[in-house]
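Okay, got some structures for you below.
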Structure P
Amino acid sequence: MATETAILANETEIANAMKVLRLGEWTEDLLNEIELDRELAISIAQADAGKTISIDELERRVNEKVANGFYKR
């Protein structure tokens, strides 16, 4: 039977590991992907619990992030 082991690392540890693997130029992309996965897991849990927001609220939040430059690289 397989067991699941959670391994936690902070951004500095991830950046250092990426440099060691000579993948340093992709560090930011990896960190973004990790954050997106985390946000997706939260969203799925909220949807399963019946916690949703209106389309208008979603549009407001996304527009606010776009205005603040959240999605720019």
Structure Q
Amino acid sequence: MECHNLVLDKLDLLQALEFGSDLTQIKISYAYRCIMTTTDMRSDDEKPEEEVEEFKQIKSHFMGSKKALVIKLN
């Protein structure tokens, strides 16, 4: 199966449920578009360092060095 787009809905919830390491096991080509949504309205300064680092690892896994579109939902 070929995937052209990926939407990770409520990434903050997936991280809170400890699925962060599982997400990095998904194989995807960096040529594809990835959109991530989050309901977490905290700034990075308000989050624990481990949470910020895990988010960066997930983003890097799916996007490489490309910019990701991250949508904050309230």
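Out of P, Q, choose the structure whose coordinates give distance in nm of label points 7 Å out along Cα→Cβ at positions 28 and 44 equal to 2.0 when calculated. Traced to structure Q. If you line up P, Q by distance in nm of label points 7 Å out along Cα→Cβ at positions 20 and 36, the top spot, with the largest value, goes to P.
To which of P, Q does the computed value -9000 (helix-only ellipticity at 222 nm (-39500 (n - 2.57) for each DSSP H run of 4 or more, over all residues; to 500)) belong? It must be structure Q, since only it matches. Among candidates P, Q, the computation of volume of the Cα convex hull per residue in Å³ that gave 127 used structure P.
Each value in this text was obtained by applying a stated rule to the coordinates, not by laboratory testing. The model shown is predicted, which means the values in this text are computed figures rather than measured ones. Cβ atoms are built from the backbone, for glycine too; each structure is taken alone.
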